[in-house]
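Bear in mind these aren't lab numbers, they're just calculated from the coordinates by the rules spelled out. Here the structure is a predicted model, which means the values were calculated and not measured. Cβ atoms are built from the backbone, for glycine too; each structure is taken alone.
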Structure 1
Amino acid sequence: MKVLLGIGGTDDSLAALEQTVDRAVEAGDDLTIGVVDNPATELSREEVESRVRTVVDEAELDAEVRHLDGDPGSALVRLSEEEGFDKIVIGGGQRSPMGKIKIGGIAEFVLLNAHVTVSLVR
């Protein structure tokens, strides 16, 4: 399966990285990791990319890491359509005190606009 993981440096996207890399190793997925700017994190894209490369190297996975410019949600959806990805994986989905799932703007945009399967890791 051709999988695109969008990561912006939040705790939930870093958790999605770990889970997606593990799955890619087990299932033999072709994984591309798109590093996006996320105003909800204090990490720079370079710091995020460094963490990504550490996780990928430790798993001995051959995954492509790319920097995506512009609006993060739009960039992920556009790349998935242009390059024929089967699935987009993104982190997101915190529970509110009332038990409802709250998703951020990037995850919401991808969920509403992608024409492929989207997995939301929380």
Structure 2
Amino acid sequence: MNALKITTRDAVTGPVVEILGDLDYAHAGRLRELLPTLTLQPGQRLILDLTDMEFCDSSGITALIAAHHHALAAHADIALAGVPANTRRVLRIVGLDQIFPLHPDSEAAVRDIRQSR
């Protein structure tokens, strides 16, 4: 097990949450606890950067879904960036790749929403 580290930063389109380590049963609650503290304005995009996420179990997937609900409640958008291949496969199997826009990195997720405006 690898410890979870979560950092946040602001982009022009909204907050970027970088997840490093294991998003699993032992740690996913930290992401869920962080979500209500993120201020999202209507039309913004919450980006979850998973580039350095090493493992994600069902608790982690549930935390990602909670982030999706948080964004929807704020009338904002959400995107996942840098999704590791094993997590991308799980998202595809359960159909969540149809819910979350997937981008190669957080910069691409920022560019995508800026171009659509």
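Assorted remarks:
- Relative contact order in percent (Cα under 8 Å, 6 or more apart) - highest-scoring structure of 1, 2: 1
- Parent structure of the calculated result 0.15, given that FRET efficiency 1/(1 + (r/R0)^6) of positions 60 and 100 (r between Cβ atoms, R0 = 30 Å, to 0.05) is the read-out and 1, 2 the choices: 1
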